[in-house]
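*Asks:* Structures given as structure tokens follow.
Here, each number is a calculation from the coordinates, and none is a lab measurement. The shown structure was predicted, so the numbers you read here are calculated from the model rather than taken from an experiment. Cβ atoms are built from the backbone, for glycine too; each structure is taken alone.
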Structure I
Amino acid sequence: MDILLLSRIQFTLTVMFHYIYPPLSIGLGLIILIMESMYMLTRNPLYHQMTKFWVKIFGLIFAIGVATGIVMEFEFGTNWSTYSRYVGDVFGSALAAEGVFAFFLESGFLAILLFGWDKVTPLMHWVSALLVCFGAHFSAVWIVVANSWMQTPAGYHIVGEGMHARAEITDFWAMVFNPSSMQRLSHVLSAAWLTGAFLVLSISAYYLLKKQHIDFAKASMKVALTVALFACAAQLLTGRISAEGVALHQPTKLAAMEGHFAPNAVADFYLFGLVDEKNAQVTGPKIPGMVSFFIHGNFDTPVRGLGSFEKKDRPPVAITFYAYHLMLMIGILLVMMIAVGLVLLATGRLFETRWYLSVLVPSVLLPQFANQLGWFAAEVGRQPWIVYGLLRTSEGLSRAIKADVVWISLIMFTLIYLLLFVLFIFLLDHKIKLGPKGIALETQKQRA
């Protein structure tokens, strides 16, 4: 197999496994802060119990997330050393900021959040929840900034020539606030809130179906449903804004996402369809001119399509199209689920409607699929560029690495990540079965 394809598969695998956990920690961190704030305001012991339970789940997610994320740092030097040399001044500064300003903040105060219940004041414990939540969000800021610079580079200049060329920062804040960073950040964060909310909804629904921890599950579900409603509204708004940014700065990506092949024509929106790249067409139901309307505000304005670009500069259309449209379908399904939940809550039937609770239990997977598909659409749609318009993916590969070495490491990473995932599911299942009361007893035994 081609060394470039192998290295891309390896990096994709590690990112996919790692990206299961950061959205969960960001979303759950916000929910924990809300729950502890409600305890501080009301002194209701139920909110104290809720916070203790979800903090334990958060700790597990954080630990596995750290373990799965370390590998990517090494891959930049092993498989992608040319890329690392080219963008090290830019990408490295964002990663360093994430470690110094965000990760250490989150991990440091997580210790207080997990183990400081009887050792610090309630106010100090609330502050630790606030800073853990802020640290998780701030970590996302720097990671999204680094990735967004690869999508829409700004605030830099190129020094050197040929193999010695590299990007240097000329304006740090222009790099941070590059044309796509804030649009993509808002979309990523609202997706993370939705992911955390559906984890809480899933576990709470499980308890209600089992008729266990009823008051705990009802209160947790109300908080999660509120967060999910807000997150869904933010997703719709930020998704629209992000799409407008893609249309402006990455027209090849937009054309691939929408299956728009015509060089310069009105762009239709396909509800779903089959992509035929050979014949440059998509077969499926569509809304005429809808993409033109989303971008330009009317149905008649032409949109630049893939036919206006050289073939060497076009991304893979089928993968990008399918990933993007599947993400949209899941998003619509999540909106419908939240709407049904709100109606049931308003009519007082939410906690007794077993079919809806049964649907909520596996629904925790839907935001995860949407996150992965969104990342696929964004990254595959950027191809063939690793830094859009500056450095091709094939040019960023390490020159000395061999295919057999990548094969061995790919197999090893796959096995290790599968073991970590199995461990995560086993420990999560253990904590869910213990329940909030069992978690409290376990904590007391540990302190004793």
Structure II
Amino acid sequence: MEYINRITDALLEQRLDVFGATFILGPKGCGKTTSAKHFANSFVEFQDEDQRENLLLIANTKPSDLLIGAKPRLLDEWQDAPKVWGAVRKDVDDTGKTGQYILTGSSSMNVETPHTGTLRISRMNMYPMSLFESGDSNGAVSLTELFDHPEAFDGCKSDLSIDGLKHVICRGGWPASLKAKTDAGQRMIAKDLFHQTAEVDISKIDNTKRNPVWARTIMKAYARNLCTLAETKTIIADVAATCELSKQTYYDYCFALEKLMMIEDVDAWNPAIRSKTAIRSSRKRNFMDPSIGAAALGISPEYFSGDYKTLGFLFESLCIRDLKIYSSANGGRVSYYHDRFGLEADVVLHLEDGRYALAEIKLGQSEVEEAATHLNTVEGLVREYNEKEKQVPLRLPDLKLVITGTQYGYKREDGVFVIPIGCLKD
């Protein structure tokens, strides 16, 4: 299969140019090894059963021998031979050269190392594929260009239908899914990952035996509260309907799921535009990929015909994933705004240069007006704050976006851009 270009490719090249080694982190199945091999000139695969016994013997006796080879050299599944980490760190120190090693490892196992590798081994996060990477977005609108030249936007049209959206939500961004010949086959990757996580990985991550039934139940309860500000007690009450487990056990399982990079909640944005008691500060519940939520709920695209509310939450999860990926080259991070008066912005997208966008995520056209009103109201609060606090003003949003599942994109008279997710790219 031809290599699929990833948005993280440029980030990996940057790190290889600056650091001696780069460690790629990401959930199982997101494409870490494939991308690493694309840049490597030689590699060691500790999962190769024909070589495994010999490789582990070398790793335990003289790990530096495994570093011999054309650079960059990939050490795949390095966590099976933890001494390799120290050998890489020492070699980078001794040679002072950059771009020497790429390390990848399954997030299903947490390994303690004697040295952190700080300033020698750079860590880079990798997500599943965005819709642009998987070929489902036509890429008519560049998020970077929209920040840099908003005046140049003159509309767009998405090729992604509502049925197509239902499918990509359930399929997810797992590269292996694109190899399947049928839609149902493509969706099996996320289902298998969900069950593998509950049955094996949640115990393997730190060698602590955990109950697969409890793991599946917790992920299902999480999925029912996806992209909401549901309190922990609410989710535990949901779990308690099936399983009896303590709050500490719940936290333990969620922490393991975070280490596996299955769960990735969204933090709150707390600007000083209203009193601290008015702004919600709890984390918004989310998975790394919306397909995990769909698999946890045991639903297919056909299910959504009678439940557009659930579809809306999963659609928001999809958009958050893609916005994180598209903004990654500009140091993007995502938060949300919500206050007790009902005013919200589903996403606040921050770039490392200080620019930011306020975004609402709405599946259908009928919700666009209300979403735009929210964004303009938040912007108005920032203006009011700046009039009162002239010494330390807040930056006004550089973009106001409504990300939709609709076909057409345009700019409203109030300055809000309406952009279909099927048109976005980095």
Structure III
Amino acid sequence: MMERNVYDVLEERGFLKQCSHPEELHELLGKEKVTFYIGFDPTADSLHIGHYVQLMSMAHMQRAGHKPIALLGNGTAFIGDPSGKTDMRSLMSREQLAHNAACFQKQMSRLLDFSDGGAQLVYNGDWLYPLNFLDFMRDIGVHFSVNRMLAADCYKNRLERGLTFFEMGYMLMQGYDFLELHRRHNCVLQMGGDDQWSNILGGADLIRKKEQKPAFALTTALLTTSDGKKMGKTEKGAVWLDKEKCSVFDFYQYWRNVGDEDVKMCLSLLTFLPMDEVNRLGSLPGEQINEAKRVLAYTLTAQVHGEEEAKIAQTSAEGLFAGGGDLSNIPSCELTPAMIEESGLRIPDLMVMSKLAVSKSDARRLIEGGGVFVGDEKVATASAALTAEQIEGDGVILRKGKKGYCRIRKA
């Protein structure tokens, strides 16, 4: 029996959004080993969950026998991509970009096989840093229509606030990346998030014009809730893949608490569970949908952080709800003598220190709304405080609503 065409797999799982030549690409993916790439600009020292959809699409492609190139944009990151953003990026040094790129590779290796003959890691600074401006504009700039560029959402949205030539150059750079990868590695397909459609299409068109050869653009779904809001943001910040930036417990809890209507989409895009199982879990009625959330949280945490960490996070979460259990993995706030003196152990002060509230007034509002608990006891007034005994030993759990937890204890 012939293996399924990966195009059909990506379509069934909800990845596919736009494709430049769908029938042609479907046929090619069914009969040949295709080299493809996705670009990642290393502007932070960790990938976040939005990148993870891209990595999953790459992993599905690699499992079907195709060859991934992870292009790290240590060159393009000097400019910054205006797609979906209202402000220009802050510029970073080459040293910062190199450090961030090394962090990315480590995280990518959990999903992609970089061993001999497997996925490749390539840096676009290799060809962008030595570029001569006049040669580049004569060779590449001549193929890009400003009218078409300004019609693209990523530029159109910025026009009123001002768009620099610096940023306009991003599409040319990304198109040139595809051309270079085509020439160096016979790369014929660029993939990426749907907000990248204009940039990706620009590269495929450039190859078809300059090389007179087929090249393809394909975009995948962005991680959004059913009402169109971007997923992957918490009150503490982004859902990062680095546990120093987002604790394993917080990562697990984020997925344990996704909306009922979003579980199926998350299982489909973010795990390798067979679609029969995804459909079964996603259609569980009423309270039973919590089983799907537990499976999502555990499976995704295990994929990103390993089975052992996932088990600890699961045990910690269940310990919170059931009482007792292993609470060692829950985020904690260790109070120094100075912090104890400063806060007076007042609940609003502790909520700010533990990042459960952004300010004391925010904390007081939450307490007055009945959404703050010490252990299982609701905090009745904004003047409430912990006792010195409560923060000894393992301390006490301070909870905000169903999703925010912090263990408060003496350092």
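*Asks:* Using the calculated result 0.7 for distance in nm of label points 7 Å out along Cα→Cβ at positions 255 and 303, pick out the matching structure from I, II, III.
*Replies:* Going through each structure in turn, the value belongs to III.
*Asks:* Among the shown structures I, II, III, from which was the value 179 of volume of the Cα convex hull per residue in Å³, for residues 95-238 alone calculated?
*Replies:* Label of the source structure: III.
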